[in-house]
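> These are the structures, in structure tokens.
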Structure I
Amino acid sequence: MRSLKLDAPKSLSQRVMLRLRQAIIDGEFALGAAISEEMVANSFGVSRTPVREAMGQLQAQGLVVIRPQVGSFVFTPSDEDITALCTFRIALEPKAAELAFRHDRKRAIATMSAAVAAMEPAVAARDNIAYGRADATFHEGMFAHCGNRYLAESYQLVSGRVAALRTNLTSPIDVRTRSSFDEHRKLLDLFARGEFAAFEVLMTTHIMNSGVVYAKALKVEAPAVK
């Protein structure tokens, strides 16, 4: 794994947490992988205390599982987790989109358009990390502009896990095909025209398809992911 570096000032444990969070989302740590507190502390040049605090924060976000006397590991979802996560997203994302259209349509369209624009070169380069980040920006943009902080905070509870699953499981497929990219373009078009019945149908299909990919990919990787 390449050397980890910290960005500048927040509390030390917060900085460690944010860097580890991004490393998990970007696939620097694979699903189910062990994360050594000692290795992270040495890499960051910090004591183990802020690393331990960061691990606790990541556990609260569902990105890390801490097993006492064993160690810390990147989460690995079960089939039930994937089904529940997709159901949660299907319930929230169409509503967030409708609220964003009413509350801050112009900036929501700008955010989602920029995400779609970033997807095309990522597909051309087969860059699954860049594609996954653009994909996350697209979906998070609806919540960022929905005007309801409770809805936005609810999505933040799962956004890290969704982003990590995208990068690790769906983006490698998405950058080899244009189907996901085309769906995002259609979703953006439906959003911009305020056609939310059709938007909800397509978003539901989009999320359910992702869930199918997650489940299949995890079965393939099962021997390596404990």
Structure II
Amino acid sequence: MKQYILLTPLAFLLVFFSSGIYALEPIDIADPFTSANVALQSEYLEDKTFSLTLEDILYGNYTFTPNTHPSFAFGPKRSAFWIRFMVKAGGTLQLPRYIEFDNAALGTVEVYCPSPHAPGGYISLKGGWQSSVSQEIPFMSPAFRLPAEIDDSKPLFIRIDTPYLATTGCYLRSPDNFMITGMSRILVLSVALGVLLSMFLYNSTIFVFLKDINYLKYIIYVFMMIMYQSATTGQF
């Protein structure tokens, strides 16, 4: 009898800590707010069949895995990934909140945000270079503006499906932080791209005068590097 008495609280604790989202700490996005790293307070589910829908996730019995890294590093697996996390909005937000992913090569990103006035309880936001719907915010990487009214009793869901490496950071930002982050990233990438362009032009000039095939090879290499970096960082 004493064994059962001791095992009862232990079983309760196991159920509580394995209950997925209820063990997650909500991200406080109430005013005032600057930014938050979503990856540190979220969990994920791998969908190897690419068939799961939001309804399946909401009403099915699926086990999510806590994310323990400062970013989502799913590796080269060819799968879709679902991410969920909680926010604490504290009512209608006076300023918009943005959710931003720092990988421009993500094929399709879908954000499902709980809203008290949305049909089915969720608003769907879509983006990514493979998406059939153009994202609302023209940004280097997938970025979305969340609705002002968020039902913080329900989790937010993110679905990522990409043919390339499914590794990305994910951040919630205020308008000022979103603008400053975007401008800083554009500045750094533009400087790097300017260096590559100057190398391209310099070596092109040398090739014109010397006719050395090695310079032509280097010009082709730099040109391909410019194309690759422009595509993967969202400069296009």
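Just so it is clear, none of the values below were taken in a lab; they were calculated from the coordinates. If you're wondering where the values come from, they're calculated on a predicted model, not measured in any experiment. Cβ atoms are built from the backbone, for glycine too; each structure is taken alone.
> Suppose distance in nm of label points 7 Å out along Cα→Cβ at positions 150 and 198 works out to 3.3; of I, II, which structure was it derived from?
It traces back to I.
> Kindly point out which one of I, II the value 18.8 was derived from, the read-out being mean count of other Cβ atoms within 10 Å over residues 158-165.
So the calculation was done on II.
> Still on this structure, I have one more. -11500 is what came out when helix-only ellipticity at 222 nm (-39500 (n - 2.57) for each DSSP H run of 4 or more, over all residues; to 500) was calculated for one structure; which of I, II is it?
The read-out was computed on structure II.
> Out of I, II, choose the structure whose coordinates give distance in nm of label points 7 Å out along Cα→Cβ at positions 46 and 174 equal to 3.9 when calculated.
For distance in nm of label points 7 Å out along Cα→Cβ at positions 46 and 174, the value 3.9 is produced by structure II.
> Can I ask one more? P(r) over Cα pairs in 10 Å bins from 0, in percent computed as 7, 26, 29, 17, 11, 6, 3, 1, 0, 0: which structure among I, II?
II
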